[in-house]
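So, here come the structures, one by one.
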Structure I
Amino acid sequence: MAVHDTIGDFLTTLRNASAAGKDTCTVRHSKLRAGIADILLRDGYVSDVSVSEDKPGHRNLVITLKYVDDSAAIVGIERYSKPGRRLYTKYNEIPRVLGGLGTSILTTSKGILSDRDARRQKVGGEIICKVW
């Protein structure tokens, strides 16, 4: 069966691993997934992001999940723009997640950015997901 929404599958893997209390989760490497993982690391939702290689030579992202007092740092993560419905926004119309407590992740002409960075650089783009 073909996978059509690889980012949605990546976010579901993170959501399920954190809900199950796993220490790490491993997903296939791509530039987009690595960019999202780096923003999650910078904003404090995960502890570590590293790249490994399996036996056939495929690169994987190994994401170490973060827990605070035995509860996951990622309370919620959801796909916003989907393959069947792409959602683009201007920099001054980027929605705030939980009044600024969460993070939106966008893909822009300047790369993968968080909502704060996109507003600061005055660049809009496609909203990939929301994390809180």
Structure II
Amino acid sequence: MKQYKTAGREKLLSFLSRNPDRHFTAEEICLAVHGGEMGQSSVYRQLSELCANDIVRKFRDEETAKTRYQYVGENCDCRSHFHAKCLRCGKLEHIACGDSVEFAEHLFAEHGFSIDCGQSILYGVCARCRAKEVRA
């Protein structure tokens, strides 16, 4: 897919790459990047192109029933690992280790369940938030 280097696209990529551990709705991105001045249809087009090129990951947030987007960069294969979301701060992390693949293989071999790792989100509390709770 042809990638156009427009100022709007560069601002969008810059914003997302500075926040790789967070995820946003298209509306939140539009507001943060363009102050609401650029049309959402343009932001959706750019996000669609970035998703097609595996630079941005698109998923449905089951808590809010909204579509969310997260920067994964050009060298990340989200389809091969799990993701962990902190219930306190909202941080979304890639769990890119061999254990993800091993667990997915176990689920299939032992339980007949084929998991889509790229769409997986494990919910819990991150180490940083747990440390804050201990200090409080």
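In this comparison of I, II, the computed figure 2.7 for distance in nm of label points 7 Å out along Cα→Cβ at positions 32 and 80 is attributed to II.
Using semi-axes √(5λ) of the Cα gyration tensor in Å as the calculated read-out, with 24, 18, 14 as its value, let me know the right label among I, II. Derived from the structure labelled I. Determine which structure produced the value 2.8 for distance in nm of label points 7 Å out along Cα→Cβ at positions 56 and 72, calculated from the coordinates; the candidates are I, II. Working through the options, I get structure I. In this comparison of I, II, the computed figure -12500 for helix-only ellipticity at 222 nm (-39500 (n - 2.57) for each DSSP H run of 4 or more, over all residues; to 500) is attributed to II.
Thinking of I, II, which structure, once distance in nm of label points 7 Å out along Cα→Cβ at positions 16 and 120 is computed, gives back 3.5? Structure of origin is I. Among the shown structures I, II, from which was the value 10.8, 30 of Rg and Dmax of the Cα atoms in Å, for residues 48-87 alone calculated? Source structure: II.
Here P(r) over Cα pairs in 10 Å bins from 0, in percent, for residues 24-63 alone was derived from just one of the structures I, II, and that gives 33, 55, 12, 1; the source is I.
With FRET efficiency 1/(1 + (r/R0)^6) of positions 40 and 112 (r between Cβ atoms, R0 = 25 Å, to 0.05) computed over the structures I, II, the top value is the one for I, the highest of the group.
Here, each number is a calculation from the coordinates, and none is a lab measurement. Keep in mind the model is a prediction, meaning the values are calculated, not measured. Cβ atoms are built from the backbone, for glycine too; each structure is taken alone.
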